[in-house]
Structure 1
Amino acid sequence: MISIIDYYTTQFGELWDKSLSDLIEEALKGVLKNSQLDKKQIDAIFFGNMLAGVLENNLHAPSKIAEILGVNIPIFRVEAACASGGIAFHLAKNYLDANPNKTILVIGAEKMTDYSPEETTSALASAASGEEQEAGLTFPGLYAMMANYYLEKYKYNEEHLAYVSFKNHFHGTLNDKAHFRRKISVEQVLKSPYIAYPLKVLDSSPISDGASVVVLTNNQVLVKKNKNQVKVLASEVATDTLSLNKRKNIDEILATKLAADKAFAISRIKRKDIKTAEVHDCFSIAEILAMEDLGFWKKGEGGQMIKKLSTMYGKNGDLIVNTSGGLKASGHPVGATGIKQIGEIYLQLTNQATNRQVKNAKFGLAHNVGGSGGTAVVTILGT
């Protein structure tokens, strides 16, 4: 059995005084210190990162990581747009499936705020199709198309979207590593400027810096020595078309549905068993679609369900979603997000989530998406 035995994350936010290498070093050395592991006990490292090759002209990060830690072990860089962290974790799990008695660090990191908004937006758009880029579409525009279609089809309005940000900003106040630690009201969301109708500034996740890392092992000696460990029950990936206009339905992300169905089948648990989940809320509409595509809500019910705030901490719902603050409030350093999501579930299942601890959580799910839904990773953890 493969287990997570520790987790560390840097602060997320506008970290002007830290480089990408600084963030990587803090995360790696932080998790080794927390876990009381020596670097000699690490057999490989998987590194999720999207933008260093575009923004920093640096595609040889594995060698830099080897330099930082002073190791000569296998190190792999993984890129899958905003799902880079989740895919890195998936590949690390597969590595352990093939290699017994190994211990791996899986890190995701991104440095985004040192560049102009135009540079960062252009770099992020590299995860869209060439046709979409030529048409001037960025990801706010693509998700706005999904939102317009969804709101019209199911007779919802912008207020329903606003409840996603309202909830996740409340959760962000409970997370001392979050980019934003302030509450916002539904009215504030509705009054914020449009960036791509009907999506507004406060419907959107921020540009963030940060790094997160987990220790993943199938060395049962280490697992038994560590009281704070959770089992990896499933990590499944699916892909779909790069272009939005090639999809059968733009009010769903098929890759999420396929990855979720595979993950639940392999883990042999039911959706009702999941008590805490981190879903990919890059925009408010994305969380609503994710909850439906993951099978937690019926298709078309999302607007109604989010307005009830049943997935908000303190409301005593059966499933609490994005206790970290989600991408919206915790921040979205794109390579790190997928690892932070898994790390948050780890904290919840090991009762280390302090003032946002979900009661009696034995199973949790992390959902990481690349682009407008061309890649999706669903990971299920259990005690």
Structure 2
Amino acid sequence: MAQKLKTDWILFTTIVVMVFFGLVMLYSASSVMAQLKFGSSWHFFERQLAWMAVAITGMMLLKRTHYRTLQNPAVAFAAMGVALILLLVVYFADGAHHRWLRMGPLGLQPSELAKPAMVIFLAFFVTLRARAINTRHTLLPAAMAVGLVAVGVAVADLGTAVVLVATVAVVFFVAGLESRYCLIALAAAAAGMVFFVASKPYRLARIVHYADPSYKLVDRIDPQGRLKTYLNQSLTSRDTSYQAEQSKIAVGAGGPLGLGLMQGKQKLLYLPEAHTDFIYAVVSEELGLIGAVLVLAGFLVILWRGLRATVRMPDDFGRYLALGITTMLVVQAFMNISVVLGMMPTKGIPLPLISSGGSSLVSTLASLGILMNVSEHAG
């Protein structure tokens, strides 16, 4: 008789609470902007609610689907193939930003869908080649697959590309990748990041202003001012510190207990992207240190349950699947929080489960549905 599986109620409850908490905070952060732009303070809330219904349905279906169903070359390669095709299509369909596939009122962000696709492929491939992880027959195909997806994502969304590469690095390291190959991969990733940062004036401006806000070092290195001229080519680079400064004001204004739900001031057209990339600043302002710590605790619970499943899994595929999903979500969350707190340069990347964004929510909950199924089999 098959053993009846038990739901990981700690993980499940944490996810559900964070999703509904995110919906409440999204309304608080977006209602004023929505009223001004769309004539209804419920615009972003209603749109997120619709996406949430789709995302939770997908999560529950994947939670009930045995994770080993994904351990299939057809599934793994199809997932990567679809991700690559969508990234190619969006490059031409969205000529300005290379981010969005528009279908009437709906928008799809292929870079978000590339994340679970990459994790599934990665778990399958590393499991398949576990005994020969340090051979060229493993490393070259892996480098090609990861490189294609990472480059396709980095063209428009460098933050998500960093999340993908960090996930790949953790999985391969745990799988036993030798230190020399780790160093080579690190050097290649660093070179790629430098290229993509330098290729966009606004990206380079964010890095430069974060490291050298008064441009003293820049003036010393480039007295002719050519670098400044390049940085100012983009309107978005004129005041690269504005978002970070407004975010820190919001966090500081919250104090220990916060100003109260819906009582925040920085979301009133001071803090750009208050309901997306900087929603953690709104949480900190309105719910204070307590609210900010509770959100952080939620991601720590996901990290705990994900690592617990990783350690307890009896097979490599489940182990790498849990590790990949956990790494992907936690790295993205801590990147977003670090940006809001001024610990990293500004980078447009949503806070999983909390920020507005349908593609992000569907991708995140689909991944967590898989993680919950893995956790149920972890014993």
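For which of the structures 1, 2 does the calculation of helix-only ellipticity at 222 nm (-39500 (n - 2.57) for each DSSP H run of 4 or more, over all residues; to 500) return -11500? Going through each structure in turn, the value belongs to 1. Given a value of 28 for percent of Cα pairs over 31 Å apart, calculated from one of 1, 2, which structure does it belong to? Structure of origin is 1.
Structures 1, 2 were shown, and distance in nm of label points 7 Å out along Cα→Cβ at positions 28 and 52 at 0.9 was computed from 1. Taking distance in nm of label points 7 Å out along Cα→Cβ at positions 244 and 260 as the criterion, the largest value within structures 1, 2 is that of 2.
Read-outs throughout are calculated quantities, based only on the coordinates presented, and are distinct from any laboratory measurement. What you are looking at is a predicted structure, and each value in this text was computed from that prediction instead of being measured. Cβ atoms are built from the backbone, for glycine too; each structure is taken alone.
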